[in-house]
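Quick heads-up: structures coming right below.
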Structure P
Amino acid sequence: MAAPGFWEIRERATDVSRRLERNKALLSRYDELSEEMEDIDVLHQMALEMDDEEELSKVISRVSALEQKLRAFRIELTFSGPYDLADCYLSINAGAGGTDSQDWAEMLLRMYGRYCERVGYKANLLDVSAGEEAGIRSATLEVSGRYAYGNLRSEKGVHRLVRISPYDAAHRRHTSFTAVSVVPVTEEQELNIDPKDLRIDTYRSSGAGGQHVNVTDSAVRITHLPTKIVVSCQNERSQRQNKETAMRVLRARLGELLRQQETKKIEEIQGKLMDIEWGSQIRSYVLHPYQMVKDHRTNYETGNVDAVLDGDITPFIEAYLEKSD
């Protein structure tokens, strides 16, 4: 960092500074945990020598607390990717299942909103497209907070819901699919986007959002023609602000596509997208005939469906991070 010209390349300087900050914090945590372990060892030896059951009980309690801290520390060490510290854009798109799928997409939107509240992340709803009868067809959240992308990248994929449909007069069991995509917010200013490759449409905002909503055609939808990537924003007060935000999301998604192409063949990427399109789920949420949420990548499961849908997805995220370490 002290080298001449280091700060002239902003992206590199930002990345190195971020990694330095993270490593300093991890080293400090490591030292604290090491000291705690040494203290516990000394107290344990003293309690054994004095045959003091009360002190032994206190030591056991401290060991239990230390185990939880060590588990959290091990999980934090899995955040080794270049963008794990970054904020992210989380998009939800209803899939097969009609109205049930759109209702399921809205349930997932609420679940991720509640998760962000639980862990202290800021979630800003950039865009939402209402369903024909109920629920939503799509939505995009901008999630800000430490390790937002590192945690939420585990949610990429198709989420499957099995329940008795509230929209079926015959009360039959329905299966619905909704796709979740997560991309990091990165410094992608150097990414050249030819204006000729863009189709920009404006339209009237819909849904909650304050007095400026449904007054002017301020919402913006941008289509990147070569890749068919579509982004939209309706949350800002002006068309200009919505366009700027939509362009940031587009740059993030194009950056993610480029990173995929650097590490995988195009055919492999297309094959994976086809798998997702046709219902290869990462997690199943079963409400009937029994209650169970199961992640098919880690086999972690719980019967407390209500808690999960209320945002308690941290155990699923931690199980994924531990498995992928």
Structure Q
Amino acid sequence: MSMISETPYARLTPDLLLDAVGACGLWPDGRLLALNSYENRVWQVGLEEDAPVIAKFYRPNRWSDAAIIEEHTFAQELAAAELPVVVPLVFAGRTLLLHDGFRYALTPRRGGRAPALESPDQLQWLGRLIARMHVVGARQPFAQRGRLDRDTMVQQPMRAALASSLLPASLQPNYRAAALRLDAAIAARTQALGPLQQLRLHGDCHPGNVLWTDAGPHFVDFDDARSGPAVQDLWMLANDERAMQALLEGYQQFRDFDHAELALIPALRAMRQLHYAGWIAARWHDPAFPAAFPFAAEARWWEQHIADLHELADELE
């Protein structure tokens, strides 16, 4: 998570965006709708006499071309297994496109609403689909996209926060101590569990990336796909033990689940929370971030974050 000192999307004007879609042989009608995305830039683009498409412009320097293509290939593999996922459109044999220095992909628009996570039936349905996704994900490893580990989720974000002007100098020692303590607690928990099976994951399977229609759910946004334990794709959909039980009831209809992985959830939750602060710090030079996360410029937010890290370490220890 290297610091980005430039504004990577400053040149991404509406005209450039429309030209990029037009370069694929499509006919934009000028209607643009910016969708909620900070890491990348995502737009709904209206087309002449056709359904709109979603144009996703990848953040420079985050993923290699090979890693993005690997994400697309995984989504295509899941779709071939009849899983409800949104896959990139293919133009001249390619899904990763390039226009005026920007890498992008186009996908069909697939709407929907958030799942009802209080519904056992919907949770079981999601559990079945995630299990089927993991059956495909276990066939072979990712070669380019790395793993969900302490380096990417704790240590890199910690360095980004410490290098950022957002973190007040007076709080740096406290933050460092809290982050290192939490890192040690996460390491102890993962080592106590021993080796766990690693498989290709959605990686960011929270309710916003599962859209529900009258036909059922479908998964979107594989941008954070990595290798990791199966429980990573489950815990963000479970608000409590009863919800996790419903998810697993569905999951185990299609795939065995190692219940030892449940003990990893506090560590995964802690990693996500620490990563969140480091992600904001690393992206602060992008003008979208101060506008979206103004609280991160306040010392009291960092004070609370440090307290939260200690509380997470208490839970793990």
Structure R
Amino acid sequence: MNPHITVREVGLRDGLQSIQTILSTEQKKTWINAAYAAGQREIEVGSFVPARLLPQLADTAEVVAHAKTLPGLEVSVLVPNLKGAERALEVGAHSMLLPLSASAAHSAANVRKTPEEMLKTLAEIRALRDASGSSCVIEVGLSTAFGCTIQGDVPEDEVVRLLIAALDAGAERVGLADTVGYADPAQVKRLFSRAFDALGTRRDLLSCGHFHDTRGLALANVMAALEVGVTKFDASLAGIGGCPHAPGASGNVSTEDVVYLLDRMGYSTGIDLSALLTLRKQIAAWLPGEQLGGSIWRAGIPRSVSGART
């Protein structure tokens, strides 16, 4: 039997941070409630960054508090630095994601630190977490792992080196991110396979693929990652979002398209596709004028597919 595949919703963070529309806290709560009712059990609900930089995510603490009331939901947040990690621990987030760029140029633009400085920050965050007695999981998302709009090619050797260094510095989960939509399926297979081999007995700690559909290859890349053993994917409802350092980027792979792909191939997701498409309509109504993505919403679910939770 095909294994269970986790689809983590990142639209409330990665999606909203890249668009102009600012959703109200109540709208975000409604989104989380509906995603939960549809069967999603991992949601990245926000980021602890200064409100002046990302006013779209200024209410993250309140959103986390609400999401934590839903039984069995893993509530994650992005933290770019030690102060953000402190806030994540204060509000009791279940997991925190630290961005570590494989591209030095992207790292400077995104967090104003070198990759080596981010590894030091990671070690500080791990020490803080351990001292607090919290069970919050520390995850690293290795961004620009497949290429960078600023730097260009990113050596695979550097990606693998940073993955190992992140685990050695205290990360408990790692993932590879195609931040700017450069990846192709052959590259995805090759890099994930190299990373799995390099991690050896720690290979289970590399579980997540994060793909952007900037050049229309996101679903093909999801498929390639599946074939080499990846069991979790980030996705954004309606394909919203992108990267502020990738002008013209068309956003993340859409949650509804990923769920449809997995359902059709017989994987278990626990997500009701019909309910997800209903939620997509609501989100689209909240985001007039914003660039949305995805395909399955246009044609709908084939009559041979029930759309029931699997």
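Just so you know, all these numbers are worked out from the coordinates, no wet-lab data involved. Model, not experiment: these values are computed from the prediction.
Please state which of the structures P, Q, R yields 2, 8, 12, 13, 13, 11, 10, 8, 6, 5, 4, 3, 2, 1, 1, 0, 0 when P(r) over Cα pairs in 5 Å bins from 0, in percent, for residues 43-202 alone is computed from it. For P(r) over Cα pairs in 5 Å bins from 0, in percent, for residues 43-202 alone, the value 2, 8, 12, 13, 13, 11, 10, 8, 6, 5, 4, 3, 2, 1, 1, 0, 0 is produced by structure P.
Going by Rg/Rh (Cα atoms, Kirkwood Rh), which of structures P, Q, R comes out largest? Don't jump to the answer; show the numbers that get you there.
Numbers: P: 1.04; Q: 0.97; R: 0.93.
For this comparison of Rg/Rh (Cα atoms, Kirkwood Rh), the top structure is P.
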